[in-house]
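Listed after this line are the structures, all set down as structure tokens.
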Structure 1
Amino acid sequence: MTVTVRVPAKVNVQLAVAASRPDGFHDLANVFLAVGLYDEVTATPADELRITCEGRDADQVPLDRTNLAARAAIALAERYGRGPDVHLHIAKDIPVAGGMAGGSADGAGALVACDALWGTHASQAELLEICAELGSDVPFSLVGGAALGVGRGERLTPLEVGGAFHWVFATAVRGLSTPAVYREFDRLTAGTEVPDPVASAELLDALAKGDVDALAATVSNDLQPAALSLFPELTATLDAGRAAGALAALVSGSGPTTAFLVRDPAGAQAVAAALAASGTCRNVRTAVGPAPGATVVTPDGLN
């Protein structure tokens, strides 16, 4: 038996960040939107835990127990008193170290795949609890759609979305470390009063109504100045997308992937072509959100 699970990327349409907590984390108001770029995680019985990977940037993915997919299998196995004996194969299509939760997606995908393979029948509440232990973005990778994440981003409230939103994503020539971006945020905001993070009522209303113009006017990312400070070349990518007609342009999460909200598929094609020709990014992808969360697509090899 094998189980394959498809898991989406995410874009943060709002990322409000508080000052650093004593534990080093930051309280967030994080409005997630899952988008239709996917990794797939396939679980197969094995004598021991093994990770393999293929696809975009596969050479950058760790294949040891630091991989979130491996950590997810270990966490589920420990909870149910069994060994994490599974081969997890990751087919990458979400940018690596790009601010789109590719590693988190793999963790959530592995958790769902192992639960199905092993027949542990964990409840969604149990799976979400394990996800939160693995990382701040992992719970959203499990549920998908749209959600407001608070705390470290792991405590989720599902959000209504009244329509489809079209996006263009430009991947950068190198990655950015999420901890490094948060450290730079702390440096840039040192000595200032950082407001408590609050979700924008106007942005939530725009999502609920499917209003692309209102969403474009309200997207925001408190980590963007830190990402641009560490990777100034991203400014040229953002400018190129705006010049090509994007309604809004922002760094996705901790970056360095940049996200461009457009009106429709034709707008996506125009912005994608301009970005590809701009010489400011490595490659360009288009996607639509919201997208479903971790979904079993091949139980026992059948769709």
Structure 2
Amino acid sequence: MEITEIVFPEPLIAPEKLRPSVRTLEPPAPGHVQIAVSAAGVSFDDMLMRRGTSPGHPGFPLVPGRDVAGTVEREGPGVTGLGGRRVAALVERGGWATGVNVPAADVVPIPDGLSWEQAVSLAYPGVLAWRMLHEPAQVTAGQTIVVPGAPGWVGTVLVQLAGLAGARVIGVSSTRQLAECEGLEFEPIDHWTEDVPSRVAAYAPDGVDAVFDTIGGPNLTESLGLLKPGGVLVSYGNWATRDLPRGAHLADLERLGDPRVVVADTGPSPRVLAHVLALGIRPFVAGPYGFGEAGRALEDFENGGLVGRVVLHRNSSARP
């Protein structure tokens, strides 16, 4: 299969200089399938990969992209019954391409009614959000949590999953973004105009059960201060220190020296992916952008302020 892919050839390449390249994708290995990709997501990981600051960075050149949605084009030896099916999958990298080979065990069917873009908007963010909620945080009905960046690429999914678990959600962002989250249920706090700790204390005088922090840096101390005794701070990003060398964020976490702080596991889980896609929660898509607009999509993501997931679409040239 001849595919088009977006390559980061070197560290810190300017987004506007990204260009599609063409190559031949080898046939799928035993136990793998070849997916003709219709949509791929843009994530925090891609931003760190461009900078060369992601933990375990594989080196350059590399093709970013942590999740895909598309059609199984070809089955490798030992695989049957998946040809022609609409599927989604998480990958370590390489999703920004019109074709990928992935283990057959990692693909899950896309439910009827979900478009390619919608499936991707729920894929990697959904697995990450579900695992944060139900593994380290173990959020249950009646608890209260804080979600900084509630309108963001993970936040829009996290808020809905928390609601399904019966938790009360306090969402933190700008007034404009909070206003654009129609249909999401949370108590809003504008971090630009309001004092977040005092506003959280008004909602939860004894502290909250969990905070899901994507900011890092100085915000970690504030997030930790919002917790009740026995609460959990789950860190899944470091916007504040994204330009610092690899390991800076982990060093910040270690300096806190608090056992209530945990780092989210971003590994794939087909079981969780299938579960999230089947829940019927609302997808929030910022875009979509055509694959040829990957540079602009990444730049818009890095600039922030969008609601939902930035998505690359194979057949789209639409500009949001």
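Rule-based calculations on the coordinates, nothing more; no lab input. Model, not experiment: these values are computed from the prediction. Cβ atoms are built from the backbone, for glycine too; each structure is taken alone.
Assorted remarks:
- A value of 53, 44, 36 for Cα extents along the principal axes in Å, calculated from one of 1, 2, originates in structure 1.
- Among candidates 1, 2, the computation of mean count of other Cβ atoms within 10 Å over residues 224-231 that gave 19.6 used structure 1.
- At a computed 1.00 (FRET efficiency 1/(1 + (r/R0)^6) of positions 24 and 152 (r between Cβ atoms, R0 = 41 Å, to 0.05)), which of 1, 2: 1
- For log10 I(q)/I(0) by the Debye sum over Cα atoms at q = 0.13, 0.16 Å⁻¹, for residues 168-239 alone computed as -0.36, -0.56, the structure of 1, 2 it came from: 2
- Source structure (of 1, 2) for helix-only ellipticity at 222 nm (-39500 (n - 2.57) for each DSSP H run of 4 or more, over all residues; to 500), computed value -10500: 1
- Comparison of 1, 2 by relative contact order in percent (Cα under 8 Å, 6 or more apart) - largest value held by: 1
- Structure from which 0.20 was derived, FRET efficiency 1/(1 + (r/R0)^6) of positions 176 and 256 (r between Cβ atoms, R0 = 25 Å, to 0.05), options 1, 2: 2
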